[in-house]
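Just below sit the structures, each encoded as structure tokens.
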Structure I
Amino acid sequence: MNKAIPKRIHIVGSVGSGKTTLAREISSKLGIPYYELDNVVWIRNKSGDIRRTDQEREVCLNSIIQSESWITEGVHTADWVSPCFHRADLIVFLDTKYSIRVYRIAKRFFKQKLRIEESNYKPTREIFIKMFKWNRDFEKKGKVNLFNKYGIHKDKMIIINKAKLAEKYVNNMRSRAIQ
């Protein structure tokens, strides 16, 4: 993999894998804006989220990835997100342990319900249950789909399965940026 500091980074992983946290850390340390792909899919509205049309979603995503530098993060592996994989200088797959993701989903939900943590969506019981389903589906189908579709980019992909490794990687990126 190229040792230059990546300017276009795509982070992928299941619900609760640490994607948003890692994107925020890299963004903060390198000064690169980050984008949650869920916010590309949904127009956030106080009265309820509205799903973008395929065309609106494509326009929104293209405006991001045509930028000089960006960090995108999401669970998505569908065809519409393929430009993120193709244009990225670095792809980070967070392959966090299943049990850790389950714990994080529960912890996040309760923090959001107690208003300790903000969310882009209303933390309902239905969403909470769906997150466990999405997590299980990613474990069974999402990983396979990820490598089947985007394995061609393995030369620019790293797999991180522990938070400490992600933190170390971000710190190394920051050190290289300062030099």
Structure II
Amino acid sequence: MSRQIALLRGINVGGHNSFPKAKQLALAESLGFRDVSVLLGTGNLVFADPGTPPEETARVIHDRIAADLGLTVPVVVRTRDELAAVVAANPFPQATAEPKSLHVTFLSAVPADTSRLDALDAAAFAPDRFRLAGRELYLWCPDGIGRSRLADAVGRAPLGVTATSRNWNTVTKLLALADA
């Protein structure tokens, strides 16, 4: 069975955008999604492919959250095969030994303007590294993302698209759920 994965940005982080796990599940089921799983409580939904393009699924979820909860929550959706391709394309395989040091930022579209990212002097941020690959931005911070100057610089680079990040543990768990 084909699956989709919805990634909601900023849910239940720092006490903002309260949206409990049970309500996430209920919302997905109210939209007619079947075989729904919620990973963690931070906006990670896996469900049977509803037969709509991922961009349409994202819009439907976004609009329902706004209507039902009054929250503006950016949503990015990937198919199971797209998520598997993200895992396979990891440009920093050595980082998987410490999966909390590797993050993937999922973008709603390929950014039209990457000049701010391109202008970053990678050597100035060593050992941290990043790579933009289509609609994903991989960020490896061996000393932790909380102290990373590169994470801050990358986060300030406007890409003009919806973006939401997950650490490698979460990415691989989502793929495992999609394969279950």
Structure III
Amino acid sequence: MRKLVYYVGVSIDGYIAGPGGEYDFYPLADDMVTWMATEYPETVPVHIRAHLGLDVPNRHFGTVLMGRGAYQPGLDAGVTSPYPHLEQYVVSTTTPEIADPEVTLVPGDPLSLVRALKKEDGLDIWLCGGGKLAGTLLPEIDELVVKSYPVVAGAGVSAFTGVFSPTLFTPTANRSFSNGSTVTWYGRA
């Protein structure tokens, strides 16, 4: 059975993006970029993969789920299929259609979609964001991979937005980088 994994970057104050969807305020370091491209190459969007010369097989994920806000930066850059090396789903109740045939629009219940995807064979399912979608899918999230950056955003898109529902996870591993960022893996307790 496949797992739903929320692999996400967050600020010290728990934001995954700024109020306008900005994510370029995260401080990156060469060792962290190298690690991300090596360990999670499938999470690098196609237009950046080409720039880095990344042409490697997926290691962890075969499917990506995105909310409208997570999909929008690609559209703003003229990229309608940001992860063609993955099965792509955009969950949105406000998007009437997606013109790219490689991306499937999910206007309804994402929980049913995730439960069906988990039953399929293959690599795990990457929850790319955003916070509202993560809040909705919290009952189905099996693992968190949290890239914590040493920056305070002050406002923006929370990592989880939804109803009050304390859910325990247990840290299973941790890694630090030269810029003060850390990656922590959490399994559902």
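Here, each number is a calculation from the coordinates, and none is a lab measurement. Note that the structure is predicted; figures quoted are calculated from it, not measured. Cβ atoms are built from the backbone, for glycine too; each structure is taken alone.
Which one of I, II, III has helix-only ellipticity at 222 nm (-39500 (n - 2.57) for each DSSP H run of 4 or more, over all residues; to 500), as calculated from the coordinates, equal to -9500?
II
Quick one: distance in nm of label points 7 Å out along Cα→Cβ at positions 33 and 121 came out at 4.4 when computed from one of I, II, III, so which one is it?
The value was obtained from structure II.
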